[in-house]
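The structures come next, written out as structure tokens.
The numbers here are math on the coordinates, done by the rules we state, and not lab data. Everything quoted here is computed from the prediction, not taken from an experiment. Cβ atoms are built from the backbone, for glycine too; each structure is taken alone.
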Structure I
Amino acid sequence: MLLNAGHTLDPTVESVWRIRHGFDQPIILQYLFYLRNLIEGDFGLSYYYSGRPVVELLAPAVRTTIEWQIPALLVAVIGAVGVAIATSVYRKQWLDSATTTLLSIGLSFPEFVIATFLVLVFSIRLRVLPVAGTTTPIHLVLPIVTMAIPLCAALSQVLRSELAEVIQQNYVRTARAKGLTEHRVLMVHALPNAILPFLTVVAIQVGRCIGGAFLIETIYNIPGVGWLVVSSVLQRDYPVVLAVTMVMTFAFVINSLVFDLVSGILDPRVCFVAKEQERL
């Protein structure tokens, strides 16, 4: 018997439901039909939302997620680059210690703690930002900041580590010996050679944007992909969960392919190493 919100369905309704969704066919045929529908962009019908096509539910959720996660990613990237460059140009012990402490704090606190703190300060105490929803751009400020803080901390540590290693290379010492300013040495010689591992982490986060931030979207009541998956899991709406999984997988694959192509353009040594490995 099939269950709907804890109640047993009528056998006639169950039989009609199985025929409608193709569960009366052999397993291998169900799988082949599902693959065919995936190729056609048909993820099936939702169990919970009155038989609506999954695409109708997924498309607006993906759009909503992208609308707030891409700005959050941009804020995190800009902040990470700024922090890494500032600490590399002004290499003072107190500044480096303070930056390391702040980055550690940003990485240590989980997203729900950051979200709780921001809501208490800016929504409850100061009453300057709304708590939930996506009605206006100002509603997205708290979710963007919540996601950007730990992401900025992680990206900053990656770029700072790479810059610290690159700065010790001989070609950087040669550039300094030529009389170039520290800013020019960093921006022209050090940063381009340290940026590739940083972009690798950014690329992973770009693929993650399609999947949404489940916790953040649930806390701030954002009807994105994360919120849709959470509600679908609670309602046992498996076609929606499978569709989100497939979309996330496809996004990661395409994102990895694009990044590999961009990496070869930014750093020709990547292509050279790959050719040497193939030759050996």
Structure II
Amino acid sequence: MEKAAAATATSFARIATAAGGAVRVEYAWVGVRDAAAPTVVFLHEGLGSVAMWRGFPGEFCVANGLRGFVYSRPGYGRSTPRAASERWRPDFMAVHAGEVLPRLLRAVGIAHPWLFGHSDGATIALLYAARQRDLAGVVAVAPHLFVEDISVASIREARNAYETGNLRERLARYHDDVDSAFYGWNDVWLAPEFRGWNVEHELRTIRCPVLAVQGEDDEYGTLEQIRAVKRNVPHAELLVLPSCGHSPHRDQAEALTREAGRFIAASNR
């Protein structure tokens, strides 16, 4: 059973879209209040939101003397939902990295942050780093660089649990429009045209520090995902966590907090 969402006070930013409209983005500040402390921006997984992170971002930042910024991507949490007729394209993570995230950071006045991404959020963080030079570094937790059979199988299982089990009820605690969040993610990952998606080569322009983390027992991807990060970003460091699935911030929170905090501190010297 899911734990109750942590009570985090959230605010909203309004940002323009490429189509000429606007969306509202839910966000929260966590961690230390020192404005001079390094800022870490947390990017959630494919079914995540501000609330879905629960207390991890704040605890991570307090433990390591950091400011934290957590937000829900459009389609998730209390941000503007995805329209029922909208279908995300295979490049949806690149679109967020190239259009939405830069506008959000400008809107809230964040410059030269660390990006701490999980799953789809980790991929977005890496794609942002490949395009921008205003980053302190990236912590990419369980990133996806290409599609594997294990990923598709687990995502099909999630769809079955959502439509026939209690997953929809559990996720509804974290999203104003739970169908927007679930089907936006699930439909694109299960689309036949997504099977050929691969962003490995796009990471070769990354110059900032990168720590790529994955659990040995990740049910959504093999360790080949972070090995691919290392092949394309040779200066990246890898961290493999034993007895850990797809969500190290839940399965191995203490180890992740310690090792990612150490990496950030060493890179900031």
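Using helix-only ellipticity at 222 nm (-39500 (n - 2.57) for each DSSP H run of 4 or more, over all residues; to 500) as the calculated read-out, with -23000 as its value, let me know the right label among I, II.
I
Quick check: 24, 22, 19 is what I get for semi-axes √(5λ) of the Cα gyration tensor in Å, calculated from one of I, II. Which structure matches?
Working: I: 46, 27, 13; II: 24, 22, 19.
Answer for the origin of the read-out: II.
For distance in nm of label points 7 Å out along Cα→Cβ at positions 78 and 222, which structure out of I, II has the highest calculated value?
Details: I: 1.7; II: 4.3.
Largest value of distance in nm of label points 7 Å out along Cα→Cβ at positions 78 and 222: II.
If relative contact order in percent (Cα under 8 Å, 6 or more apart) comes out at 23 when worked out from the coordinates, which of I, II was used?
Only one of I, II returns 23 for relative contact order in percent (Cα under 8 Å, 6 or more apart), namely I.
If Kirkwood radius over Cα pairs in Å, for residues 22-141 alone computes to 14.3, which of I, II did it come from?
Working: I: 19.2; II: 14.3.
Considering all the candidates, the number was obtained from II.
Computing FRET efficiency 1/(1 + (r/R0)^6) of positions 150 and 206 (r between Cβ atoms, R0 = 30 Å, to 0.05) gives 1.00 for which of I, II?
The structure behind it is I.
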